[in-house]
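All of the numbers you see were taken from the coordinates with simple rules; none came from a lab. None of these values were measured; they are calculated from a predicted model. Cβ atoms are built from the backbone, for glycine too; each structure is taken alone.
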Structure P
Amino acid sequence: MIQTKNPIDVVFDANVIVSGLRSSKGASFCLLQKIRESASSLKLHLSTAVVLEYEEVLLRELVPAFYQADQIQLFLDDLVAASTRHAQIEAFRPVSQDPDDDSLIELAITADVQAL
């Protein structure tokens, strides 16, 4: 992982979250761990639309095979608490060929992140 004095601002696709919660052996898990560290080299940015997308995808993909719904809610609460939240998002729709990615792109532009 890149070590910097200033955290790298990021936005994660829901697939990163799903992969990180399915297995503790991959890069996605490491990224999630970095977000939860207090002196992290990563700073995750979130919007309401992105959190709602995470919730929908996690509940569909991980319950009941991996987690219970209440565990997903607790995880999301922790993730939101450890992240930078944006109430106002600049609208650029339509942006991508996949409409589900538009909210991620809009957040990334609004937050001026280095990685999506």
Structure Q
Amino acid sequence: MIKTVLITIALTKLYLFLTWNSSFVSAQKVDGWHHMYSGVVIMAVSLALPDRYRKIGFGVGLGLFLDEFIHLFHILGFTQEIDYWSPKSIITTALGVILIVVVLWLVKVKRVVV
């Protein structure tokens, strides 16, 4: 699943880098629907899918969520940072990925021990 998360983040960043000034992306900036929200919706929907597709869907949703992880802290009032390309945003995404890797590793180790 972590590969799916990383690929989703990379593709999302590449897409937004290439289309940042397009009318589609500009409309998304104005209306307030962030791809973090789409990630949450995809994760929720993926829970109803068969196991094979659930992992892919959840990984894609988690990747979208983590790619815009800084927005969660903005919503909660912990930061005023709203620039997608800011160093804080990129560092927050990296820390979110590291957190997920550690959690998945701990779950895997616990299964081996149990």
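Just a few scattered comments:
- Calculating mean count of other Cβ atoms within 10 Å over residues 8-15 for structures P, Q picks out P as the one with the greatest value.
- Origin of the value -26000, where helix-only ellipticity at 222 nm (-39500 (n - 2.57) for each DSSP H run of 4 or more, over all residues; to 500) was derived from one of P, Q: Q
- For Rg/Rh (Cα atoms, Kirkwood Rh) computed as 0.95, the structure of P, Q it came from: P
- Comparison of P, Q - label where relative contact order in percent (Cα under 8 Å, 6 or more apart) is highest: P
- Computed 1.5 for distance in nm of label points 7 Å out along Cα→Cβ at positions 48 and 64 - originating structure among P, Q: Q
- At a computed 2.5 (distance in nm of label points 7 Å out along Cα→Cβ at positions 56 and 72), which of P, Q: Q
- Here the criterion is FRET efficiency 1/(1 + (r/R0)^6) of positions 40 and 96 (r between Cβ atoms, R0 = 30 Å, to 0.05), and among P, Q the highest value is seen for Q.
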